[in-house]
Structure P
Amino acid sequence: MGIKKQFLKSKPVCKVSFSISTEDAIGAKSIQILGEFNNWNQSSVSMKELKSGAFSQTINLEQDKEYQFRYLIDGETWINDIDADAKTINIFNDMNDIVSTFK
């Protein structure tokens, strides 16, 4: 898993690239990244599957904020990102990841 950030100079946006390795994808057919930035909407676009079997997606997020998120594999299994900036307990008494866009 991995999270890479690119802060744009021209506007207050951070391009955040989320990736899940082939090993972490556990043979997934689809993976979605759901979070506060897309209102946890399960009809959001799935991450792009690469030829290697890994998955990735880049999302433009507003700078100077924190966003909770998780990955949903095949619409059934939630997983977390070990490279998240922080963790927090959600309303289901489970863990959400946090990505921060503070410089």
Structure Q
Amino acid sequence: MSDFNWCHNPNCHKIETQSRIRGSGDNKVLRTRKISLNSEYIRESIYAFFCNQNCLFQFLHKFKDEISNIRPVKKASETPIKIVSEQQTGSRYNYQTNNYQDYTYNTKIIRTLNE
């Protein structure tokens, strides 16, 4: 496996930044950026294929229809849940009486049925 990838944004070589300028004298060009794959985080993330967030979103904007057609969604997905109401206690400082007051409150916790 190679130690680097080239940015997959087809317009990466058109973005005018200092890191893309290559060549000497009058033979200067803008080149697609090379992505180093020396860290586990980069190899396992989307940034193994895109040099930065700008290139990623330019790619997504350009190919959004093709990407959505890879795995189209025909109906809404649902997850069964159970809402549990729990009573909790706490305390807060009352500045009018200059002391702490205990109070109780109800919280609603959403749990999926898989838990």
Structure R
Amino acid sequence: MLKVIIYKTDNGNVAVTIPTGELTIEEVLAKDCPVGAIIVDDSTLPQGDDANYFDAWELVDGKVVVSEVKKQAIIDAQQATESAKQSAIAKLSAIGLTVEEISSLGVSK
């Protein structure tokens, strides 16, 4: 199992530091991490689908958890982007652009 260092950043996000092996994890903790940073096993970090929502991770009582509110905001933003993209494609198609022409603009289905 891989050991990593976790800590809360100034803006409330979670930072995960993975040592390169040049220094021991304890040396990295002492040298490069703020007070309050802790060493954990990477298996304690969110897994599966939750691992995809890094910006929703929060550090609570020494454990990384996924904020469902932040996760939903990320999902909503992704859906809004996809919806806007589909709307743009539909409008471009409506004015007669072909799939190839739309793709050449950097927009694809």
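FYI, it's all coordinate maths here, none of it is from the lab. From a predicted model like this one, the values you see are computed outputs, not experimental measurements. Cβ atoms are built from the backbone, for glycine too; each structure is taken alone.
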Upon calculation of semi-axes √(5λ) of the Cα gyration tensor in Å from the atomic coordinates, which of the structures P, Q, R produces 21, 17, 12? P
For the read-out distance in nm of label points 7 Å out along Cα→Cβ at positions 32 and 88, a value of 2.1 was computed from one structure; give its label from P, Q, R. P
Matching task: -12000 is the computed value of helix-only ellipticity at 222 nm (-39500 (n - 2.57) for each DSSP H run of 4 or more, over all residues; to 500). Pick the structure from P, Q, R. R
